[in-house]
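Okay, got some structures for you below.
Derivation of every value follows stated rules applied to the coordinates shown; laboratory data play no part. Here the structure is a predicted model, which is why all the values come from computation and not from measurement. Cβ atoms are built from the backbone, for glycine too; each structure is taken alone.
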Structure 1
Amino acid sequence: MQRPAVNFSSILAYSAMCLGVLPGLAYAKVYLAHLLWQIGHDWTGWAGVTRSSIQGSCYDFAVFWAAGTALRHHIAIDLYDRIQFSNWGRMLFHSPLPPLLYPPAILPLFIVFSWLPLPTSYDVFNLASLTISFFLLWRCDIPRWCIAAGMIGPAVVFNLCLGQFGLLGGALLIFGLCRVSSQPWLGGLSLSLLALKPQYAVLAPVAALASRNWTAIIAGLLGVVIFTSSSLFIFHGALWWDFLHQGRRTLQGVLTVPFDYASGRDNYAYGGASVFWMLRSLHVSTNIAYLVQGVVSLSALVTAWNVWRDTRLPHLNRVLLTVLLTMFVTPYGYINDLCAASILLLTLARRHTPWRNAALAWLWSAPLFVDFITRRMHFLITPVLLTCALALAWRYRYEPPLQPKRISLSPPHQKQPLLAE
């Protein structure tokens, strides 16, 4: 097979690709070194660890562990009340906790986490997330090099630092959408597991309805009913009432917090990913930001409908477009929610398209710079990066997807190379 000619443009493109990859690899190396030190410290150095340092090293996972601990010990607090939950964090770690925003359907899992000490539970959760996610993605016939490269990318690494569900939720979304046509019961039930992170599943019903896959719809509804009724049986509906009332007000407060750059205070929205927060970073009023977000959300829903109605699209490309469109639907989302997108985008790489590969490399590393750019330029750039990724995926939506162990398809009579074309 003839290799593409090497010229100045190719050399420039490969140089740009290397420059894009290096920051992400450096970040992964630093995190891996820190993680190995932390695991050794957690398992062998308990005497020197303070409760506040444990909470600080586990970030968002400390919220889940604290919620499970409160439920396991029947502590009389409203978990969805921001002040009460923050005070509960002060009792545990001598520092406040961010609010709990997850629905009660996932709280039994938090109780399981709380049976182990926080550092051990954090390590076990991350290891389980990596293992389960790799297995699910591998079963979707995604090339293993894409999975491995995506899992050391900044989005996934940042998600692991937080102890969040971005990787596991993204893997469930990809697996469910990949199986929704060939194995509708399995696909629907897999998507129903996203009741633990509902914003990931907002386009799943659109995909099933557009393809008229009634079996997947029934399976998904059945799974959601089982999860919801289980939590209702365990908690007797009280926590659902708190979530739908107090939790909604807490989420509203998180969404509308102003971007006060002069104060120097941390704001979770600096690492956000929604159009709503991008407009808020420019000090656009809340009402106008909600209006624009609504228009964008409706456009994403219509586009997803058309994507799943188009029978010419390869299925994996359809899944990639759906994953990217999901990030435009809700006003709530962070860069750690880009895990699925950062893995699937790599399936667009081809050896004979060096400039496309360079663009993919920079998009792969881009989450690393979002917080810095937001603080320095006073502009949340994540939706712009997602728009570029969506445009790239849309441009090549009819191109045959990568197959495992190859980078591009070759004519049947030719020997398939180990590294794809």
Structure 2
Amino acid sequence: MRLLFFLIPLLAFTACTKASRKQIVLATGPTHTSNYEIGEAMAQLLHDKLPDYRIILDTSGDGSYARCAQLLSGRADFALVQNDVQLSPDATDSIRIALSIYPQILFVIHRNEVHEKSLRALFNGRRIGVGPHASGVHTFVQEMMRVFKIDSTKSKLVYSTYDENYLRDSIDVSISLTGFNSARIERMLTTQEGVLWSFDAVDNLGKGSAADAFTLQYPYARPFIIPRDLYQSAPAEPALTLAVDNILVARADIDPVVVFDVVNAVLNNKGRLAARNTLCNSITVPEDNRISRFAVHDGVQQYIDRDKPGIIERHSELLQVLFAIGGVFGSLILGWFQYIGWKRNRLMEKYSTRLFDIQRRLEFTYNDPERLASIEADLKSLWKESIQAVRERKLSINEHYMPFQKELKAAEDELHLKKTE
């Protein structure tokens, strides 16, 4: 009887604790897709790092538009979608961006017996696989047809699941927007001996290439170069294509604290996510809406602003006035703040000099694995040191740090390309 007296309240407390956990529904789309793999890795991470939240994956939304509909109906809190999803103004205003996840590369793959010279000729009279009707691929292909003046009546768009969008009897050309490590893409380019379409010679990028023409009219996309032999012996030469961004979005009415917690957990454990899927190496915080049609969520802005000065620094002017009465004490306090700023600037200059040296070495390094490995080690060391300095408040995330971080990421991308060539 005494045991029941203690056991019943304990069970009631446990039930209340479970019931009080905040439930988060993340719409990823079908299994066996990059979005699902990343969503699953995020769910496990958030389960471990945020015990107050209960993460549920929803795989029912087959396409970016379908997942946006889940957000708008309240059936999902977060979703992984393309950055160029076109919704009504009210619907767009109801969704906010939380993170940029990875580049979704445009793969236009055709049979090896086809030797067309233009995209218009490639489409003419052929069946074009675009995946689900509610996917972002469908609307992206429509934009391509608009920009390149392709007659939609002279080709047929074939809708299917993502897994079924490959070269087969009913599909002559397969078009996908996905991560570079897609097994389906690799099978088409190797086992099926498909050919990857290149919009132009890589050397023409920035000199009026077809990719330049498209991005000029469609700013949500950007040119992207696929290295030679990325998929065993395919492509035979570097291919110039396009890419959009896969982004994590949330409903605008989600508590900013929830979004802050999710963003903070993901970015602080990006290495763990990348170990599950290398696409996660590209996860970044969006600082404005340049990469998508959606505004930045308030919770993300709070994360960006988290490095605001502390109480003493926020009231430095008042303290200067107060300590001015004491004369010497005021001068000491002011000198201290100046010293802190000087130390941060010197440290930033030190890191920038090291990065410039790495960039110069990288620029003049070709087909030298040993030298590239040395550069990679130096780059990783610099990255870790700068992040640790931010955490220890030896550096501030300000107008000097953000360009440094972008240059660091650019150097990492260039290193990756040179390693794959």
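Computing mean count of other Cβ atoms within 10 Å over residues 86-93 across structures 1, 2 gives 12.5 for structure 2. Could you tell me which structure in 1, 2 was used to calculate helix-only ellipticity at 222 nm (-39500 (n - 2.57) for each DSSP H run of 4 or more, over all residues; to 500) as -19500? For helix-only ellipticity at 222 nm (-39500 (n - 2.57) for each DSSP H run of 4 or more, over all residues; to 500), the value -19500 is produced by structure 1. When mean count of other Cβ atoms within 10 Å over residues 78-85 is calculated for each of structures 1, 2, structure 2 comes out greatest. Among candidates 1, 2, the computation of relative contact order in percent (Cα under 8 Å, 6 or more apart) that gave 20 used structure 1. Work out the source of 1.04 here, i.e. which of 1, 2 gives that when Rg/Rh (Cα atoms, Kirkwood Rh) is computed. Label of the source structure: 2. Rank structures 1, 2 by distance in nm of label points 7 Å out along Cα→Cβ at positions 166 and 334 and report only the one at the top, that is, the highest. Once distance in nm of label points 7 Å out along Cα→Cβ at positions 166 and 334 is tallied for 1, 2, the winner is 2.
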